[in-house]
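Listed next: structures, encoded as structure tokens.
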Structure I
Amino acid sequence: MANETPKSPMLGLRLPTDPRWAELVESNISEVLTDHAWCEQKAASNAITIIVHNPDKTELVEAMTAIAQEELEHFGQVVDRIKERGWTLGPERKDDYVRELAKFMKGGNSRTHQLVDRLLFAAMIEARSCERFRVLSERVSDPELAAFYRDLMISEAGHYTTFLGFARKYATEDIDVEARWQAFLDYEAEVIGRYGKKETIHG
């Protein structure tokens with residue numbers, strides 16, 4: 001895995017990021033680093049939320065604990081890079097992309113349905129983040145940042161497979177998890193098609 005670069009087909013994404021997004025991002029690295037830091041914090045919070053609602057699932061709790069710890073470690077790493085460049089962490093940014101994805105999750109269903117959808121939602125975000133980090137690793141001119149984003153790309157790919165794997169594990173017979181995942185991928189393509197115009201990880 002460490003010797004391979006995850007591509008969109010492996011992740012299942014329908015629509016690749018426009019390379020021009022990387023050019024836009026590089027014009028304002030301080031902004032994207034702040035946005036990225038908060039993305040890592042929210043990813044850690046999401047893993048903790050899954051734990052809070054599913055304390056009886058020991059394997060899931062252990063995996064989510066590891067992911068939450070890793071995401072907070074990434075948060076610290078991004079903040080370090082902000083400080084190294086003489087900048088400060090800006091205030092939390094809203095992530096409209098994630099909010100739009102959240103609308104696809106079904107509410108009012110059984111606890112199992114809600115869990116599976118939450119896991120697919122998390123897998124989707126990790127997949128797109130992985131793909132965006134790949135673009136940055138290939139196109140950012142700062143060699144240290146490029147290497148940093150390649151390492152994070154590999155980490156996000158691991159999170160993606162973890163979330164998707166648990167969605168499949170916990171899906172009951174009345175949940176067609178593969179059909180639901182394909183529908184989520186279709187929806188995400190519609191959403192991401194409206195983005196790519198801001199100096200943010202998902203913007």
Structure II
Amino acid sequence: MANKLYALYGPHASGKTTIIKQLKKMGIHYIPQYTTREPTSISSDPAIYNFIDKLTFFKQDFLIKSTNRGNYYGLLKQDILTSIQQYPVSVCIADASAVKQLSKLIKSNFESIFVMVDYVTLIERMLKLGQTNNEIKQDIEYAENNGEFDNWKFATHIVKNVSTEQKTLNQVLAIMDLMQPLTGEELQKMTMKK
């Protein structure tokens with residue numbers, strides 16, 4: 001089986017970063033995303049994002065570049081090549097534009113996972129992140145106006161992230177073929193009355 005790169009994408013607060021953190025804890029290789037966006041208390045994790053200024057950004061050798069709300073995002077060419085050559089499974093966070101670019105460049109070694117979420121769950125998560133009502137309204141309007149809720153249409157896979165973190169993680173692991181089926185005996189033990 002060929003080495004695979006999986007890109008997680010979806011609207012703000014859909015759960016991409018949480019999923020990536022869980023996958024990283026399990027030892028799955030992560031390709032960091034570089035961005036010119038200012039770090040916030042919501043998403044300033046340096047293990048997920050490398051925050052750099054615009055001058056530094058344009059000096060890098062990115063294979064994939066995209067923009068969102070006036071900020072630049074990129075995945076380094078060497079990081080992508082290394083992941084495909086050395087790791088059976090790698091993950092990254094991307095946006096729709098980056099997913100389209102990766103699907104053309106990497107083809108058989110690439111799959112995308114759209115992280116889908118409903119409005120109620122999305123708003124609850126934004127509130128937990130400490131966003132104001134005005135910030136939530138702006139984020140949802142931006143996502144609607146830019147078709148972010150419809151980007152599932154060109155995804156290789158879709159994960160509906162409205163339940164527990166573990167259920168969502170299990171879906172992602174199954175997509176990546178990192179779950180093993182139960183034997184008949186194990187299944188029987190789980191389904192028998194006690």
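Any read-out appearing in this document is the output of simple, stated calculations on the displayed coordinates, not a laboratory observation. Bear in mind the structure is a predicted one, so any value in this text is a computation, not a measurement. Cβ atoms are built from the backbone, for glycine too; each structure is taken alone.
Worth pointing out:
- When relative contact order in percent (Cα under 8 Å, 6 or more apart) is computed for each of I, II, the one that comes out at 33 is I.
- Largest in distance in nm of label points 7 Å out along Cα→Cβ at positions 31 and 63 among the labelled structures I, II is structure I.
- Label whose coordinates, when helix-only ellipticity at 222 nm (-39500 (n - 2.57) for each DSSP H run of 4 or more, over all residues; to 500) is calculated, return -11500 (choices I, II): II
- Identity of the structure behind 51, 34, 30 (criterion: Cα extents along the principal axes in Å, calculated), options I, II: I
- If semi-axes √(5λ) of the Cα gyration tensor in Å, for residues 95-134 alone is computed and equals 22, 12, 4, the structure in I, II: I
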